[in-house]
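Scrolling down, you'll hit the structures one after another.
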Structure I
């Protein structure tokens, strides 16, 4: 495996796991009634453990991979001199220190008292997700423009993570809606998610447009450029996800009162489709975020 491929895979796993934890725990803590949230949290406990382990492990692997990228390949991945130089003398190393700190906070959050744990994990995972803005094309700009670009990047990643990560526990809310004893709480969570989703999608779209203008200064229309081709593919996939979210919110959700079984089945299928497309988006970003924006 090439160093490029290994680093892309590492970035994908880290982004996906951090966004899952951020979106899922923020959703359960703020939009789902506490009893239902606690039950869903317990049922998905092993998923949280695996996601946290991946988030931390990929940060640990990230520094040697970056050293291999900057140096002469795999031989420099564990060379102490190269690692020290990358860590303390490059923006990549400084960003890694921030991401490592966020990963440690994430581990500490899982050790918090149970009544505080959900909020603590949401905050720590949000920090781990936002720390991705310390890397990538935003760091290529200096001064106030660079600061604005990093902040916009963080908003884009957090909004996208809130949307995508919440979809996984949302599937459990769908199942709870099928049970008469939990239908009221599940209905409350669905309505709150539908309302909050408007803001998350709006921030994703607006910050995404701003990022494109800050990096390219134009729309990605040069298909011979790998960066622009993959960015255009990402924009297309996000557009499809947005369309599916609109169909869910304005077509299927209003039909829950009259045709609950059929409507919930359709909502569940659309949600699964959004998750699959979201994973594609994260994969694209993991690759083209390392390419020259030309």
Structure II
């Protein structure tokens, strides 16, 4: 890694983290957009380098803080693309907080990207989400803190969005599971999931009882596209497994979207496989064409 100036970074409280991200974004950009700052936090949380106890977090934080805006945007786009290859269904749901990486951002917005990046790494995003152990990464819902803190700077009228505080989520989980633990194969469904705080607590409790979240099904649904997108990111960060689904929709108007979420997952995996196979065919055809059209060696040469 290139030598860069060190910046202090440490795991801070979720409230402090969210406030730092919100302050950095609105001070640097003056923009009311939420997709960009939430997307920055998402990319950092999804960053593929993971180490035991997030031992690399301090060095990587300094590296991110030193990068110019365009380099950060390109890196975040590549991070999202990597995860799209692994879970195209979830990254499709996350589009509301990732598609800005495809825009031509002006200097003010790029300044905001850099400010949010610096605030997020200084306040511990990599210390929380950079651990190789998913149990460690499930200790906090940083996406929720980012979304709710940014939302406080805008009107919340008509959204009806109130994410479950972590202590309440933990208490509800204990009340739900204290009598009988779920069995592998069971499904958890949350029709007003927000960013998935209840699922974070459930996954943490399962792991405390030596149960693997991969052995369960998880269906998360929420009305707000930003919250649902953040929830899709959390599914990956918390490693809930291949049967974890996310849908964006109104439970009152549309009902349970579980069937639609299953269909969406199948369609997105089929779409990814088609793209991969088409790309492989194109590469193979190009190589064959080069071989066929390359000059033949002179067989008479000594």
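Every number here is computed from the coordinates shown, using simple stated rules; none is lab data. Predicted model, so just to flag it, every value in this text is computed and none were measured. Cβ atoms are built from the backbone, for glycine too; each structure is taken alone.
Consider the structures I, II: one of them gives 4.4 for distance in nm of label points 7 Å out along Cα→Cβ at positions 70 and 246 as calculated from the coordinates. Say which.
I
Starting from the value 4.1: which structure in I, II was distance in nm of label points 7 Å out along Cα→Cβ at positions 46 and 214 calculated from?
I
To test your reading of the models, identify which of I, II gives 14.4 for mean count of other Cβ atoms within 10 Å over residues 174-181 when calculated.
Checking each candidate, the match is I.
When mean count of other Cβ atoms within 10 Å over residues 102-109 is calculated for each of the structures I, II, which structure yields the highest value?
I
-18000 is what came out when helix-only ellipticity at 222 nm (-39500 (n - 2.57) for each DSSP H run of 4 or more, over all residues; to 500) was calculated for one structure; which of I, II is it?
So the calculation was done on II.
Match the computed value 21.0 of mean count of other Cβ atoms within 10 Å over residues 86-93 to one of the structures I, II, and report its label.
For mean count of other Cβ atoms within 10 Å over residues 86-93, the value 21.0 is produced by structure II.
Taking Rg/Rh (Cα atoms, Kirkwood Rh), for residues 38-117 alone for each of I, II, which is largest?
I
If Rg and Dmax of the Cα atoms in Å computes to 21.6, 86, which of I, II did it come from?
Here the read-out was taken from II.
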